[in-house]
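Values in this text are rule-based calculations from the coordinates and carry no lab data. All figures in this text were calculated on a predicted structure; none of them were measured in a lab. Cβ atoms are built from the backbone, for glycine too; each structure is taken alone.
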Structure P
Amino acid sequence: MVKRVSPQEAKDLIDQQGYVYVDVRSIPEFDQGHPTDAYNVPLNHAGPAGMAANPDFLAVMEKSFPKDAKLVLGCQGGGRSLRAAGMLEQAGFTNVVDNRAGFQGHAEPGWRPAGLPVSTDSPAERTYDGLTKR
């Protein structure tokens with residue numbers, strides 16, 4: 001079962017235990033703002049007909065992170081990241097945590113409304129494009 005934490009607990013895991021944040025929102029959502037130092041591996045891609053599943057999600061995650069990597073997953077409100085975390089656990093990832101409120105939040109304030117660090121910049125190696133070119 002996926003462990004779910006608040007945005008502040010997610011930040012503490014990153015700061016104190018070496019976790020990294022993986023934002024599973026679409027590229028346009030990520031580009032509009034994301035947790036500082038986050039990686040972007042979309043669970044879904046935005047397209048003309050709305051969101052469509054990213055068939056390469058698991059392959060990119062497996063290529064980018066070892067199975068024992070300490071990962072906090074987040075999305076907009078907690079739904080996609082919970083699904084993504086479950087997929088990763090089924091694939092053998094052992095240290096996956098879900099930011100249950102996501103970036104904006106729903107039932108509770110998300111990363112941004114909680115006042116945690118946000119950026120619109122990202123090093124190329126943390127963008128989806130950069131990760132797929134590794």
Structure Q
Amino acid sequence: MKSLRIYETPKTPDIDFNVDSGVLQISGVSIPEDSVEFYAPVINWLKDYMKTGPDKNQMVFKLSYINTSSLQFIYELLSTIDDNIDQGLDFSIEWHYLSEDDDMRELGEDFKSSIHTKISLIEVKAV
């Protein structure tokens with residue numbers, strides 16, 4: 001399986017899903033004009049990866065802003081991990097947020113309470 005790399009634009013996040021390291025990172029801003037078009041291939045890639053990925057994996061979110069239409073797709077990514085975690089894969093999830101950004105911290109807390117897989121909330125000076 002090939003790694004997935006989508007470079008950020010002013011409206012879409014950077015997607016760096018590295019098969020070799022097992023680190024899957026989403027960073028930047030997520031305000032795509034068509035969230036379905038942007039996130040569908042990302043979710044499909046993750047579903048395939050969950051079948052063949054390495055035993056130890058890390059999903060890292062370093063988002064500075066997410067619009068409402070992106071929320072359901074971020075949740076779907078988390079749910080995909082949560083639904084497949086029983087297959088013996090070790091998955092850690094990190095949610096990075098700026099120390100002064102209460103909205104992103106609360107969003108991380110909401111995601112944390114909505115899935116079974118542990119999410120580590122990490123306060124940072126810059127994302």
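Using the calculated result 36, 23, 15 for Cα extents along the principal axes in Å, for residues 53-108 alone, pick out the matching structure from P, Q. Structure of origin is Q. Taking distance in nm of label points 7 Å out along Cα→Cβ at positions 5 and 45 as the criterion, the top-ranked structure out of P, Q is P, with the highest value.
Quick check on the output: -8500 is helix-only ellipticity at 222 nm (-39500 (n - 2.57) for each DSSP H run of 4 or more, over all residues; to 500), derived from one of P, Q. Which one produced it?
Details: P: -8500; Q: -12500.
It was calculated from structure P.
When relative contact order in percent (Cα under 8 Å, 6 or more apart) is calculated, the result is 22; to which of the structures P, Q does this value belong? Of the options listed, only Q reproduces it. Largest in distance in nm of label points 7 Å out along Cα→Cβ at positions 93 and 117 among the labelled structures P, Q is structure P.
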